[in-house]
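Right after this note come the structures.
Each reported figure results from applying straightforward, stated rules to the coordinates on display, with no laboratory input. No experiment lies behind these values; they were computed from the predicted model shown. Cβ atoms are built from the backbone, for glycine too; each structure is taken alone.
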Structure I
Amino acid sequence: MAVARVLVVGLDPATTPDWDPEPVQAAIARGQARFDDHNIEADWCLVALEENPEGTIVQALTRKDYACVVIGGGIRKHEPLLEFFEKVINLVRRHAPDAAIAFNSSSPEDCADAALRWLR
């Protein structure tokens, strides 16, 4: 059986102003461990808003075939990023049209749960 591949797209906590990156980085590590527990290959595309995030996302989307793309709450829930969130959705539709789109609920730790809703 083929291993499912998931791409998680989120903000790079080390480049996000007013965020303490350490708790987010720790949550990402725990989230990766959850993917590993489910034998899901997960790639993380963490973008800096000031450094061509759209180009970075397109490169990630086209590097492999993904069954699911999880878009993180840092992009999705922060109202000033609404236009960027729309761009991300449309980039996924354009460059990974066969991938399901999922959203985690609270932190990078539950990205595997979001993907599993669509990988079953």
Structure II
Amino acid sequence: MAVSSRDKFTRRKRRARYALRQRSKGKLRLSVFRSGQNIYAQVINDAEGVTITQASTLDKELKSLKSKSNKDAAAEVGKLIGKRAVAAGVDQVVFDRGGYLFHGRVKAVADGAREAGLKF
């Protein structure tokens, strides 16, 4: 029986989320979702089940981007989520890459958030 790529993704996501829970110790989570056309990031408080802040390539502040699906756009989303999180009083988070590899656009979001002042 062949394992689909979606099943593999789900396994990686569960494994990453489990490891994250083990070392998070009540910190907020910076979660990243990557689609073919856009990238989304949000800071989540899992204890209360609420989203503190979010950013994506669809935000009005990022309308000037030429392409919404490249590393430059992802870095801008990272800077924006970092700026919004710091404004909301959040300075430390754990990075939830989901089932994605820490490479390319996902890494660009992380680097942009670090540049804006988030620590993880």
*Have a look at I, II and say which one yields 29 for relative contact order in percent (Cα under 8 Å, 6 or more apart), as calculated.*
II
*Which entry (I, II) yields the derived value 39, 19, 12 for Cα extents along the principal axes in Å, for residues 22-69 alone*: II
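Comparing distance in nm of label points 7 Å out along Cα→Cβ at positions 30 and 54 across I, II, which structure shows the greatest value?
Values: I: 3.5; II: 1.8.
Top value of distance in nm of label points 7 Å out along Cα→Cβ at positions 30 and 54 goes to structure I.
Hey, FRET efficiency 1/(1 + (r/R0)^6) of positions 38 and 78 (r between Cβ atoms, R0 = 30 Å, to 0.05) derived from one of I, II reads 1.00; which structure? Walk me through the intermediate numbers first.
Values: I: 0.60; II: 1.00.
Only structure II yields this read-out.
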*Comparing structures I, II by percent of Cα pairs over 20 Å apart, which one has the largest value?*
II
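Can you spot which of I, II the value 17.4 was calculated from, given it is mean count of other Cβ atoms within 10 Å over residues 62-69? Don't skip to the end; give the middle numbers.
Details: I: 17.4; II: 12.1.
Going label by label, the one that fits is I.
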